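Pasting the structures in now, so scroll down.
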Structure 1
Amino acid sequence: MHTVHTMAKIAKLRIHIAPVGYEIDRIVLPAIQEKADKVWLLLHENKSEDKAGPFISKITKQLEKQRIEVVTQYHDRRDLFKIIRAVKNIIEKEKHNDLYVNLASGSKIQAIGTMMACMMFNEHQNVHPFYVEAKNYPGFEGKEPISSGIKDIQDVPPYSIKTPDPKLVQALDIITKHKGKLTKKEMAELAVTHNLITVNAHEENQSQARFASLDKNIIQPLEEQWKFIEVEKIGRNRWIKITEEGRHAAEFLI
């Protein structure tokens with residue numbers, strides 16, 4: 001029994017996630033100090049725009065020298081929703097491990113996006129954001145990092161942000177794939193096909209029952225609670241249209 005318990009502990013890795021900006025020590029030193037097994041580096045997808053290139057190679061060399069595995073995830077560091085999605089993707093890939101998310105190593109918008117991801121996608125209570133206080137701040141001149149050393153590592157409580165039920169996310173995905181607009185009749189048929197709603201086979205009016213279930217379980221929550229869609233009557237048809245909030249949410253939920 002003790003052997004199994006020990007093996008289970010060994011199998012759970014310590015994973016760090018860190019946006020790369022103009023910092024080295026604030027990524028490398030916490031990973032070493034906290035005995036990370038792997039570090040995910042969040043890198044800007046457009047290399048020609050990214051001035052962090054020299055820092056990426058130095059971070060990688062220092063971590064690998066300590067036998068810490070380094071992997072990368074590309075994203076648009078200027079887009080809040082794509083930052084959230086990038087962190088979400090890593091959390092999903094590493095869901096069986098303990099994740100420690102560095103809020104101090106990138107830009108302000110990356111700090112906001114990574115924190116939001118921690119608050120939204122911590123289903124297994126294994127995501128731990130932290131902030132690293134630097135020891136010195138010499139300033140940034142393009143070649144050297146903006147800080148050196150670390151003074152303190154502070155845990156940040158990942159208070160939860162509610163996310164939609166998986167069926168609502170799947171419904172949003174269907175709407176998005178139809179270019180953000182489809183009729184209520186089309187949505188009802190697709191909802192039945194994808195098992196998003198159920199209709200009693202003995203209902204006398206199957207069509208009416210299907211619409212009632214769609215309204216209650218999909219349309220109303222997406223429209224009234226989440227503001228992801230709006231329903232508009234045009235002629236005989238009622239059209240479901242994705243809202244701007246829905247488009248933003250689709251960028252990181254789907």
Structure 2
Amino acid sequence: MIEIHQLTQLEEFATVVRLQREIWGFDDVELLPQRLFVVADKIGGQILGAFDNGKMVAFCLGIPGLKAGGKYYIHSHMMGVLPPYRNSGLGRRLKLEQRLWALARDVELIEWTFDPLQLKNAFFNIERLGVIIRRYVHNQYGTTSSTLHGGLPTDRLVPEWWIRSPRVEALTSGQPFTRNPTQARISIPSNINDLIQNDPARGRQIQKDVGDQFDLQFRAGLAVIGFEKSEDSGTYLLGTWESK
């Protein structure tokens with residue numbers, strides 16, 4: 001039975017630092033330090049931990065942000081799950097807890113970033129949580145030491161999770177939702193992770209082509225509103241999105 005609760009203690013924050021090494025294989029210089037979690041806790045952020053019989057196996061960090069015009073939102077900066085607990089629904093549980101926490105504080109928007117080449121993450125964010133996406137950032141964090149990044153630039157999509165929207169209400173409660181028609185599609189081969197590891201030049205070219213396509217469609221005013229997966233590819237569906 002996995003238990004989830006807010007982290008507030010120094011020893012818990014130290015465990016989160018250790019989990020970063022285990023999950024992503026970061027060098028020490030790239031780890032979020034313990035003091036950052038302390039500050040996040042003090043300034044109105046949220047640090048969740050998931051525990052299996054007292055052992056922390058996952059965490060999620062959200063920090064407050066401010067948009068132009070004075071609107072507050074939550075930037076969900078990092079979520080990590082140890083390998084044995086992936087594909088178990090734990091990541092979704094953490095995000096839903098984060099949503100409830102934000103709703104209780106009258107927050108409407110949660111944002112984060114993810115690698116557009118990671119197709120499982122794309123499906124989870126778009127089809128399970130109900131995000132829409134209107135921004136692509138090239139090489140946001142620079143090149144990292146993580147083997148998961150394969151030495152590629154850290155290009156990122158920025159999902160917008162409008163947590164009070166009909167889209168999110170429907171998808172997080174398992175109800176059907178009819179999205180607007182698809183006007184453009186961006187496909188990525190299902191074996192992209194193998195390509196990144198075994199043919200980095202080809203992986204980089206796919207990443208560049210994908211980034212160019214997103215830039216073009218976002219400039220045209222489209223948003224990612226859906227995601228389809230097949231044996232051969234994962235496909236981002238773009239169109240106009242309903243008002244939040």
- [ ] Work out the source of -12000 here, i.e. which of 1, 2 gives that when helix-only ellipticity at 222 nm (-39500 (n - 2.57) for each DSSP H run of 4 or more, over all residues; to 500) is computed.
- [x] 1
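Output the label of whichever structure in 1, 2 has the greatest value of Cα Rg over 2.2 N^0.38 Å. The partial results should precede the final answer.
Details: 1: 1.26; 2: 1.01.
Going through 1, 2 one by one, Cα Rg over 2.2 N^0.38 Å is largest in 1.
Can you say which of 1, 2 returns 12.3, 41 when Rg and Dmax of the Cα atoms in Å, for residues 70-109 alone is computed? Let's see the in-between values first.
Numbers: 1: 10.6, 29; 2: 12.3, 41.
This value belongs to structure 2.
None of the figures in this text is laboratory data; all of them are computed from the coordinates on show. Note that the coordinates shown come from a computational prediction; the quantities given were computed from them, not determined experimentally.
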